Structure I
Amino acid sequence: MLLRFRSRGTKVKELQEILNSLGFDAGTPDGIFGRGTEAAVKAFQLSLGLDDDGVVGNMTWKALEDAESVIKYDYLTGSYISDYPLSDNEYYKEVYEKDAVFLHHTAGAARPDYVIAGWERDKSSRGGVLRVGTAFVIGRKTDGAKDFDGLVYRAYHSKYWAHHLGTRRPKYKVSNTKLNAKSIGIEICNFGPLTRAEEDGEEKFFVQLSETRKVYIPREEVCILEKPWRGHRYFQRYTEAQMASTKQLLLDLVKLFELKFENRVYDRDWFDLKFDALNGGRGLWTHCNVREDKTDCFPQPELIQMLNDLNNELYPRVETPTEDSSNR
């Protein structure tokens, strides 16, 4: 059954209700396919890369039903998560079915609220809105009045999306837009690569933010890799609380969106560029899997251990009875 401008009936009303639930304004569901409904259909079609002709045929209905199925999920309500919402125009309030999660780090300071506030303020070169950000940001220890270590701030509901990958490589099978839309981004507050220097006879580690400003990182927060990775050996360490929250968040997202992560052993090689990730492969990835110029997230041994612990929870090992035990 085709629905188009001037169609009427209960099916049109159902269409309007679905579009409204997905964030595409079709107006009051009255069963009349007017210009408002047509505009909502076109916006939905355009968001998925379909022909935006405003006609609802089999392909558009299937896309609507798939997208609506995501609506049934209640968003995460764990006590470790706090809402710190971006304005609606700072992300795309469009529902996409999710099949991947990307881990990032902020290359910045410890407070998740500052990170999200920065996304609220940033502008394009022409002064327009930049819809760049991730659904979640995980804080770390600060010297201030509040300890943000391991706290998860949500910038927008994870069924929606914003740009967070910036691949822009047209030769791959999946466009940058689709890769961003179908994945969930998690930022871990961390400065990333550090510089080591001798100052006044002492070993110092710091990140140079500008010509006049550097931030020194305490030695206990420094991870020294056995050998350089992507040109760096010294990094700010992800904290235990951050990794615990990241693991819990990943487990909750797997359950919420019925995500499928590969049953694998995580190691240093996993952090390399992966064409499966660039081509839209589902599962768990990091930003460095799709960008050779990125270091988020880096192969900290404790992070690798956490990922393997996560894998073991998702894919429990089945013990094979020994000959002695089976004969008891």
Structure II
Amino acid sequence: MKIENRKILLTGGAGFIGSHLADELLRIGDDVVVVDNFSSGRREFISHLESNERFSLKEADILSDDIEPLIGDSDCVFHLAANPDVRLGIEDTRVHLDQNIIATYRLLEGMRRTGVKELLFTSTSTVYGEASQIPTAEDYGPLVPISLYGASKLACEALISSYCHTFDLKACLYRFANVVGSRSTHGVIHDFIEKLRDDPAKLEILGREPGTVKSYCHISDCVQALVHGWKVLSEPVEMYNIGSVDAIDVKKIADIVSGELGLKNVEYHWTGGVDDGRGWKGDVRKMLLSIDKLKSTGWTPNYGSEDAVRLAARELISGE
């Protein structure tokens, strides 16, 4: 697949992952139009791009605004716009329906009507639910998500697949492990830093010691995987896991963050969690994705989980 000198519509491009992806797409020579409603994205993440003549920003909401002209003027759509907070579904059962499923449907309809044929979609490891096979490969099934967020992303995958086969689109679906790094605005590393800045002597940790065990991928590896998967896309629908080759528990993350803040003898206070030690309802206890499929095409991550967490902690602490 040709990836240079393309016109890209990037939804959610002012967010954590989206802004880093915008950087990379511009670097390789694409024209990038970012669409964002700034519900979770931040202007400062893309302010450095405003002087780039190949970059433009459209503040709009996919759910309510007409972005069909923007879709029709593009060669390819990277769809990252979504509500990124897995835990929010417990309090608001509609948020993931609207911002993930309905928004994706409206985008697909815009592509169908305008004849745009390429879509890259960011999904999640949570579509697998509590997988019995670890590491978990893309062909694992049945997929039984345990969070509303995971369910919404799985529904989006199904919609995209059906549109591809019905209307001759091509799509790449990326299932992420936990992505970490600069510009992250939520997640365990971000939360630990904020808590320890408020009280350097103790740290409240959701769940039961040593916490859940999951894989972490640094944002630099994630972005390279997104672009690489696009480059090798050939099937009507392709799925790739993106992650690292190992996993770490929450206690180790707490140790890393505490150490990067220069703190010693921090008291950890575990909440006990729910459902036999989960941090919250819908929290997967163990997640490690098999990344062999994407690696077989020539991509490989530079960082394991521990190194990714350590680098991300340094970036967030320093404000890089």
Kindly point out which one of I, II the value 3, 11, 16, 16, 16, 13, 10, 7, 5, 3, 1, 0 was derived from, the read-out being P(r) over Cα pairs in 5 Å bins from 0, in percent, for residues 153-248 alone. II
Can you rank I, II by mean count of other Cβ atoms within 10 Å over residues 209-216 and just name the one with the largest value? II
Can you rank I, II by relative contact order in percent (Cα under 8 Å, 6 or more apart) and just name the one with the largest value? II
From the coordinates of one of I, II, semi-axes √(5λ) of the Cα gyration tensor in Å came out at 40, 26, 18; that one is structure I
Using distance in nm of label points 7 Å out along Cα→Cβ at positions 137 and 225 as the calculated read-out, with 1.7 as its value, let me know the right label among I, II. II
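Computed from the coordinates by the stated procedures, all read-outs in this text should not be read as laboratory data. Nothing here was measured: the structure is a model prediction, and the numbers come from that model. Cβ atoms are built from the backbone, for glycine too; each structure is taken alone.
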